Every structure is written in structure tokens, then in C-alpha cells.
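These are the structures in question, set out in turn.
Nothing in this text is a laboratory measurement; each read-out follows from the coordinates by a stated rule. Note that this is a predicted model, so its numbers are computed, not measured. Cβ atoms are built from the backbone, for glycine too; each structure is taken alone.
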Structure 1
Amino acid sequence: MSNQVSQAIKPREHFGSRFGFIMAAAGAAVGLGNIWGFPTQAASNGGGAFLLVYLILVILLAFPMLIMEVAIGRFGQANPVDAVRQLGTTPAQKKLAAAVGYAGMLVPSLVLSFYAIVAGWLLAFLAAALTRILGWESATQWLQDFGLARNIIGTLIFYLLTILVVQAGVRKGIERWSARLMPALFILFLLLFFYILMQDGAMTGLKHYLVPDFSKVLEPSLLISAMGQAFFSLTIGGCSMLMYGSYLSKQESIPHTAFQITLLDTGVAFLAGLVILPAMFVAMNNGVTIFAEDGSLLSADTLVFVVLPALFDTMGPLGLVMALVFFILMGIAALTSSISMLEVPVSYSIERFKAPRPLMTWILGAGLALFSVIICLNFEYLFGLVIRLATQQIQPLVGLGFVLLGGWMWGRAKLFNELVQGTPELAASLFWRIWPWYVRLVCPVLVILVITSSW
């Protein structure tokens, strides 16, 4: 009992190094949205044209808002609710800010409840790639069929992995594993890229991805899709970046670290496109149907589970190994994101209730796992509903709330002073003196466009 009490009153943890913070924050941003969602969006919206617009919008929208969220978190040095509450100066402002914080905490919890189900599918396909190599056909068939028992077991195993990392703490759990898994992710990506590039049809896919059709750049549907992808790829409004910012030392430069996170996140999305779009054209060359007659992408929602396994099946024995590599890569991306999602409610509960981290991690993890099982049992009704509620309705509103609270309630001067800490040279920079006005005036308009397009 005394051990639990001493753990509850420990001083707040911080990341041990800038590298650890960047790997953890990049891991939070780099998830299935980058490796699955980005290539799917690119394939559906003109390839290179989508990539060009996406990169521009990352700079114009996602990067400035990422700096804002990290700054709010480091200023507050607390969980998302208590951090944004400190932006207010009156009781009414504090209540309004706290309401945005509570809504923000709801986002990662809802996202994790469906994300863990998809990650469970990935674990099942990872196991299937292994059983196929071993020649266990009946086990492979069971793992690849979307049966209820398989889905629930995969979901619970993924929760177990997530809980084991989060309960170990910021340095010994999140930072340690992010620093190992993220470099592994890049290595596996490059391995897969060079392998795919040697296949017939890959260069056609590479050209489709890298050479933009400028006639499509200003298409409204492409602009909206690219804006939404830029917003969601860095988990803007998802509280993870705000929370990780609260663990960041005052000596670290927020703009520099935010830029590195953005670069890594965008780099992974770019690499995913380099792998998956050429892989799609290799699959087409091997007789797998990818596009419908009208040019739309078939199986957009199940690309990872239908098209790519069909591609690997056409590649012979080495294709089995590449399938294993690919699903290990996907599993790493899923886990680095899920630990940041669970950390949000865990950080709140251990600070608010002075409870031991392992206890609250298991309680909250078990509660969310139970909710995920309920979704599995009512899949047709609840799965899509929870996705829409979390990602299309609540998260964009929370992102708008953060930028308005930070830009207007907190104020330009305080925001600028927080940026100067750790980067004193910014005090003489005209760009960074103008930047808070950009966040106050331009970013809310862009976020409102994301909201109106997703509702």
C-alpha cells in the first residue's frame, strides 16, 4: 500500500530526451491514417495532385496548429483538461476551456475503441502470414476470416499490448518503446519499398504518385480531402500532442520539435504512398482488379486486407515473407498511436484522483476494451457510428476549440512567450511575431472548412 501511495505522489514525469519526445509524438501521429488512409486518399484523388496539395496544407494548417497544441500542453504541465483550464483568466473562461478539454479527452477514447478493432484485424493477418509460411492452412483461413471470435480475440490482445506499454510510464514505457518501434518502422518501410520497386508495374504506380496532374489540383473534392488528411494525420484536436507537450521540458524548442514531428509524420505518409501505390499497380499487372470502370478505387476501406494480400499471393514464396513484413509494419504503426490514445485518460485520472498509474491504466484499458467488444457484437450499427462521431464531429470541433482558446483566450503575447522559452532567438524574429496572428485568424477558417466538409 505504501508503495502505491509513494507512486501516486511522484513528481510529474517528463521525457528523458528530445529524441524520445519526437519518436513518441511522431508515433502518436503516425498511425493507420498515414499508412492506410493517406495512400487510399492519394489513389482516389489523382495521385501526385493529391500529394502536392496535401504537402502544402500540412504547412499551412497542420504544422501551425501542432505548435499551438504542444505549446498549450507545455504551458499547462498537466493533463488536457487542467492544461487548457489554465488558459482562462476568469471562472467563466476556465469552465469553457475545461469543457473543451473534456471533449478533447473523449476523442482518443472513442478513437481507440474502434482503432483497437482494426488493429486486432492487423494482428490476425500478421499471424496468418506466419501460419501460411508454416503451412498451417486451417489456422490461416480462420485468421483471415472476419469472424466474431477472431475479431474479439485480436482486439483484446492489442489492448493488452497497449496497456503493458502505458502502465510502465512515460520514460520506461512510452518513450522506450517509441524510440525502438519508430526506427524499425522506417527500416521495414524502406525494405518493402525497394522490394516493390523491383516488380513489374511498379514504375507506372510511382509515376502516378509523384507526377501531379495540375488540372486536378484545384478540384474541390481533392482540396477538401487533402485538408482533412493534413488535419487528421497529425491528430490535431485529438489531445495526444497537447498531452505529450505537457511532458516536454521548458528547455526544448517547441517550433523545432514540432517541425521534426511534422517532417517524420509526413515522411511516413509519403513513404506509405511510395510503397502502396506502386504495389497497387504491381497487383494490377498481376491480374488483381484495383479500379472500377469509372476510375474509382475498389475496396478503399479494405485495401490493406483485400488488395495487398492478393498482391502478395501472386509473388510466390518471397511474397509470403513480404506479407509478414508489411503486417508487422502496420502493427507497429497501430501500437505507437494507441499508446498515446490511452495515455490521455490515464494522465487525467492519475493526476485528478492521485491514483497509481498501473491501476488506472488497467481499469481504463479494461473499460475501453469492454466497449470495443460491445462494438464488435453490434458491428454493423456501432462501428461506423463511433468513427463518424469521433473523427468527423467531435475531433474537428475540439481542434477549433484549441486554436480559438490558444489564439484568443490565452492571447498572442503569452503564446509568443511560451515559444521563446527554449528558443530565445525567436524574440527577434518578425516571422514568429506574426505567427500568432496567423493562428488566430487563418487557422480557424481552415478548420471550419474541414468541419463543414466532414459533417
Structure 2
Amino acid sequence: MDLFDLQVNKKTFANAPLAYRMRPRKLDEVRGQEHIVGPASVLRKAIEKDELHSFVLFGPPGTGKTSIARIIAGMTNSHFEILQAVTGGVKDIKQIAVDAKERFKFYQQPTIVFVDEIHRFNKSQQDVLLPFVEDGSFILIGATTENPLYELNNALLSRLRLYILETLDAKALNQIINEALHDKERGLGNLNISIDQDAIQFITELVKGDARMALNIVEAVVNSYAHPQTGLHIDNALVQKISGRPLLKYDKTGDYHYDTISAFIKSIRGSDPDAALFWLAVMIEGGEDPKFIARRLIVHAAEDIGLADPYALTIAVAATRALEFVGLPEARIPLAEATIYLATAPKSNSSKVAIDNAIAAVRSSPKIIVPPPIADTSHSKASRLGKGKGYKYPHDYGGYVEQQYLPDELEGSSFYQPGENGYEKQIKDFMASIKAKK
């Protein structure tokens, strides 16, 4: 590199976004991930001894995955290759493996391959990685915002250690913002910028643990309002002007999508309307398909409330019809109404248990024959086959008469067991009265 290249690189770095310039340069500068790269961590010791193993870093955006990989590249004696999952193909992987083997053969230098967004690799690409990771051709470091337990195939995952990065808390974000404001080499330390603690708190609420987004907001405020001579004091009002409404990171197809709907349903099942409303709000604000929410309400009404309150299903279906008729944002109200009703309704899963028991009986039965008395008699030749013979019409006996309805091999089986909650207590009493008549 000549002096001209050096000057160009310095100018390029100076014009780079603040979040890029403030990337940690060593492990001690990584904030909020002490359990991963702290002095006593397994990974930290492996990095410092240059005894790395293949692993994957899993965590939300802006938590330091790529920064940790770049720091490793600077600390290790290994050759470091970066492969973008969105652009790299099978051919690229094979070529990297060939080069890695040659490099180790002639120079005894290991190779580390960093794959950003590794969850974007399809099955064939993951299958190509597998033998090279297994035979040690190179060390693989993957980074992903999607749960690798779902996105990576089991064979590859079994050969990787999993390190989970945590969403950055307010303390870590506060530290990162202040470092950027005071760093004279890489940050804004030469611009006389100060900031209210309230403004920092507002930023941390906005970004939901994303350091990159936090620094982007700070930089946007400074670029818009800072004066070259007098600098700038950042208060809450300035941040609000730049950022507007809080941003909610919600991946409608990813792991957080499933975690959130799970939290929503389990809050309803647990009869906690406040928690259920909170998770409903998270989904609405995150842009979740409201029809998906409505479908889950219908399923929950039948699965977890059922006959304890038969009206719950009607409420859920009505909310779905209201959603189709008026749409959002107004439909948030009937969705909330249904959520509150379901959360505060008595609970019973007897309908789900009953149909699952019946299905299990069907699957295990070697043959299924309808008892002749309750077989179809709508056609003229049915009687010649013995169908309908001996059938007792319940209304002729005051509404109930004992007779066989199940096949012979299942006679006496019981699939439905009514519970004690809500309307189902009445059902239980009714069934008990029938049993007494028997």
C-alpha cells in the first residue's frame, strides 16, 4: 500500500457511518456480551490461545456478531476469509476449501471462514460445508439473526458450538453512545456534543437493543442540528424530531414471530389479560398479519376454552369477521375485545383431548364397522342389509334411550371427560344423569 492508498483509506474511514467507525477493535471493547467474550469465557480463552473451534453466533441485529468475527481475524494467526451467504455459492465454498488445504500444507496456517447471515445458506450449501468442517479443512464461524436450531441442518449444527448474544441492555447502550460522543479518533469527540440522560433513555427505548441503530440516530441528530463552532446539546425533543415513532424489530417469518405468538397464546391460556394485550400490541406494532392473529384466537377458543364457555368461539369468529369488514387500525379493538374475553374465560381443553383420543382409537382399530342399528336407511334396499334394524329413536323415549353407538370393538370406550369449569360443569352433571339412567 503506497501513501496515496493510505490517504484514500483514511478519508474513506472518516466518511464512513458512525456505527462503522465505532466498531469495537478488541474484545474488551465489546459491550453487553461478557458471557461470550469476557475474560473467563470459553470462547475468549480459545481466541487468545489461537485454538479456535467452529461455532455460530446467534443474536439480534446490532449486538456485535460481525464485530466479534472481525476482532478474531485480527487476533488470530489464521488466514481469514469472509463469505456472504447471500452471494456465496457452492463453487465459492469448494474453492475456499481447496485454498485452505494448500495453505495449511505449505505454510501450516489454518483458515477461518466467516459466513455472515449463514441462515440464508440453503440445504445444498450447508451440505457442502459439512465435510470441510468435519475434517478440519477450515474453521467455520457463522453469524445469524435467525435461530440456528431451525435454520441449520442437524448434521452441520452438531459440529458447531452455539454462542447466543443477548440484546443489549440500557447500560451497554448508554456506554456505547457516550463512547461515540467522546471518542476523538473515531467518534464525535471533536464536535463538542453533549446529550441529556433522558435523550439516551429515549434512544435505548427506540432501538430495542440495537447498537447500530442507536448510533445511527445519534449521527442523524448531529448531522442535522450540530453547528461547527458551537457544537450541539442533544435533548429528547431533538431525538424525537429525527426518529419519530419508536421502531419495533419484528420479523414476521423468523424466530421472534413464533416466540411472540407463543407468548400471546400462553398468556391467554394463563388467564392474564394484561400480558395477552401486551403481546397483541407487539404483533400489531410489528406489522404482523392480523388474520394470523385472528386465526390463533379461533384455535385457542376451541382448544383451551372449549365447552367451559362455548360463547368464546363465537367471540373469536366475530372478531375475525370484524377484522375482514373494517380492517386495521379499527380492528385492533375487536381483536383486543376477543383477547380479553378469552383470557378471562374459564378454561378447558377437553374438546382437544377428546378428539385426539378418538383419532388415536381410529388409527389403532384394525377394522371399523358401523353398528347396523345406526347405519344409513335412506335408500330402499338398506333394510335388506339389516341396516336400521333395532334402532331406537331417542325422542320416542323422552330424549334419551340406551343403545350401542360405537363399533363392537370399541363399545364402552370413553374419549370425552367433561371438566369442572364454567358451562362444562353443567355438561358433566347432564352426562352423570344419563349414566344414572343406564
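A value of 13.2 was computed for mean projected area of the Cα convex hull in nm², for residues 16-175 alone; which of 1, 2 is the source structure? The correct label is 1.
Computing relative contact order in percent (Cα under 8 Å, 6 or more apart) for each of 1, 2, which one ends up highest? Before the final figure, lay out each step's value.
Values: 1: 33; 2: 11.
Structure 1 comes out on top.
In terms of FRET efficiency 1/(1 + (r/R0)^6) of positions 24 and 312 (r between Cβ atoms, R0 = 35 Å, to 0.05), the structure with the greatest value among 1, 2 is 1.
If mean count of other Cβ atoms within 10 Å over residues 56-63 is calculated from each of 1, 2, which structure is the one that comes out at 19.9? All intermediate terms of the calculation are to be shown ahead of the outcome.
Values: 1: 19.9; 2: 23.0.
Of the options listed, only 1 reproduces it.
Figure out for me which of the structures 1, 2 the number 104, 60, 41 belongs to, where Cα extents along the principal axes in Å was derived from the coordinates. The correct label is 2. Looking across 1, 2, the calculation of helix-only ellipticity at 222 nm (-39500 (n - 2.57) for each DSSP H run of 4 or more, over all residues; to 500) that yields -24000 traces back to 1. For the read-out FRET efficiency 1/(1 + (r/R0)^6) of positions 112 and 400 (r between Cβ atoms, R0 = 25 Å, to 0.05), a value of 0.70 was computed from one structure; give its label from 1, 2. So the calculation was done on 1.
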